[in-house]
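Colleague: Structures incoming, each one as structure tokens.
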Structure 1
Amino acid sequence: MTGLVTEQQQDLDQLSAVLGAALGDATRLRIIMLLARRGELNSGELQRLVDKKWSNVSQHLQYLRRFDVIDSRRESQFVYYRLAMPGIGRLATAVVRDAKKLLSTEGED
């Protein structure tokens, strides 16, 4: 190692990798897209819209909370989730837009 990479750059690289991993799973991507579009959803709404078992959705929400991608708040018996990083919603939108473009041009070769 030459010591050219600063500690700050290493931290940035690590955080970027975590955000990439958040977008790298279809269920987490769907959760992020839903929260980007709707602003805030409770756990039941998310489970219904993602169309997965609650245990699966819960694991993905825990992952996203652990890395501060989403925030949560409790109101009565409901837990509400929202994006803690609005920029990741824009990034997710761009990823999905590009994926749609790729799918639409696949048959053109």
Structure 2
Amino acid sequence: MNPAPVILVVGCSRTFARRCRDVAIIGQALVVETDIASMATVAAQTRPLAMIMLEDVCAFDTASFTGIASAVRSQLVMVADEEVAQIELEQLILGAIQNAESQRASYA
């Protein structure tokens, strides 16, 4: 049995993570929350399809965050802020899930 796909929400509030969880359910994925310091370890452990971060957080070290995402074959999804419209959040997360699944299938 394959484990459920994971969406990693990095350095965001619980409220925003809950909004991401609502979208992840549509994409049949689970949400795992982590802080910036634990991101690399949690990403390696969970192999997320997508990693959700705020743009200003990602801007601190874009190269490292992009590298972590690439290492685990994950889509890095940056959102402008936690007030992003729910429909836009759905498009971003569901699109990332679909892209990651397609890319991973090509490796199999």
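Throughout, read-outs are computed from the coordinates displayed, never taken from laboratory work. Since the model is a prediction, treat every value here as computed from it, not as a measurement. Cβ atoms are built from the backbone, for glycine too; each structure is taken alone.
Colleague: Out of 1, 2, which structure matches -21000 when helix-only ellipticity at 222 nm (-39500 (n - 2.57) for each DSSP H run of 4 or more, over all residues; to 500) is calculated?
Modeller: Checking each candidate, the match is 1.
Colleague: Another question about this same structure. On percent of Cα pairs over 17 Å apart, which of the structures labelled 1, 2 is highest? Don't skip to the answer; put the middle values down first.
Modeller: Details: 1: 58; 2: 46.
Once percent of Cα pairs over 17 Å apart is worked out for each structure, 1 has the highest.
Colleague: Same structure again: Any idea which of 1, 2 comes out highest on FRET efficiency 1/(1 + (r/R0)^6) of positions 4 and 92 (r between Cβ atoms, R0 = 30 Å, to 0.05)?
Modeller: On the way: 1: 0.40; 2: 0.95.
The maximum falls on structure 2.
Colleague: Here's a follow-up. When distance in nm of label points 7 Å out along Cα→Cβ at positions 52 and 100 is calculated for each of the structures 1, 2, which structure yields the highest value? Kindly include the intermediate steps, with their values, before the conclusion.
Modeller: On the way: 1: 2.2; 2: 1.1.
Sorting by distance in nm of label points 7 Å out along Cα→Cβ at positions 52 and 100 in descending order puts 1 first.
Colleague: If distance in nm of label points 7 Å out along Cα→Cβ at positions 12 and 60 is calculated from each of 1, 2, which structure is the one that comes out at 1.7? Walk me through the numbers on the way to the answer.
Modeller: Values: 1: 3.0; 2: 1.7.
Label of the originating structure: 2.
Colleague: Give the label, chosen from 1, 2, of the structure having the highest value of mean count of other Cβ atoms within 10 Å over residues 20-27.
Modeller: 2
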